[in-house]
Structure 1
Amino acid sequence: MPHLDLNKKQLVFKIVYFGPGMSGKTTNLLFIHKKIFDKYKGDMIILDTEEERTLFFDFFPVSLGSVQGFSLKIHLYTIPGQVFYEASRRIILEGADGIVFVADSHIDRLDDNIEMYKRMIANLDSFGVDLESFPIVLQYNKRDYDEIIPLGKIEEVLELSDDLLVTESVATSGMGVMRTLQLISKEVIRNFQLD
């Protein structure tokens, strides 16, 4: 559920970029932050320790307008992808309004993607999230590799709904990054308007 700021007449949505370590979550956010005009975005906050890195920034999605007289603001987060940071991931994931699952497309990373997707779903379930309607976009990142996971393979293995939104990207070049953000933003707002 988005945060409602009555004083500023703002709806604040939280979108989390989730996925295995080194899948491109950080690269996605760095590209987005670089592309958004300064007047519409906040500073990038990087919580970087020897063990983990988490990024955060907020922005005003001008092209999405307003909802019921409230301006929109979106907070974007990444999670640490390494398996042993479960507690950090849970804290960041709690209260999310939508998720971009960033899958590493290299063929050798299929099991890592599957394991992390299952962990994400288990966390959402433990928070009491309605998994049928919760906004998720599956982003197959690193599509410039030679040996890649075929589109549809992750959905097939996990038996995911045909309704799941799926994108392809190469976050290092920005290909597909803004499209993914646009899709998840629209889904988050649509889901809120249906409630």
Structure 2
Amino acid sequence: MNTFNNKAIFLDRDGVINVEKNYVHLVEDFEFIEGIFELCALVQRLNFRIVIITNQAGIGRGYYTIDDFDRLTKWMLAQFRARGIRIEKVYYCPYHPSAGVGKYRKNSSDRKPNPGMILKAKREFDLDLSKSILVGDKDSDLEAGRTAGVMWNLKLCLGGDVPDRDALMFTNLSDIAEWIKHSFGADGR
């Protein structure tokens, strides 16, 4: 078992771990993005904790339930475990400020671009965000990372996303893995 220090990689789910589709909540609709397991294995070897942070407005909109989300999450985590990858925790935000239904209609500090999920992980795992990385596919992911104080905020642009001039941008997860190897080296400094 690796001895983790206090740095983490924060991964958005939809668009980074799995292909972005309309409110993925069923196993049969979940498609891993090429290179995600290799990226996670690399950062684990470099002693990063792996944390998933995901807005799940589909819960708030009534498209699926927390139980649906939990079932899919358990299945997803089992796929990582089967490859020897430990995901420290999955943080999710079911709220939406305007489209949420009932108790889910609120502006939560956890909903990206707010940094709440990252700050919860920081407290729970005593993380040093100045040594941490965030990988997201939306500007709201990057804004959450920047606001929280995450040092490296990387944007995965699989489609025709508008470039973020302040972001380190990549077109695939393999290039992100190469950047991490180059930036952190085999010693995991």
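Structure summary
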{"quantity": "Structures 1, 2, by distance in nm of label points 7 Å out along Cα→Cβ at positions 94 and 126: label with the highest value", "calculated": "2"}
{"quantity": "Per volume of the Cα convex hull per residue in Å³, for residues 118-173 alone, the highest-valued of structures 1, 2", "calculated": "1"}
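Each reported figure results from applying straightforward, stated rules to the coordinates on display, with no laboratory input. In this text the structure is predicted, and so the values were computed from the model without any measurement. Cβ atoms are built from the backbone, for glycine too; each structure is taken alone.
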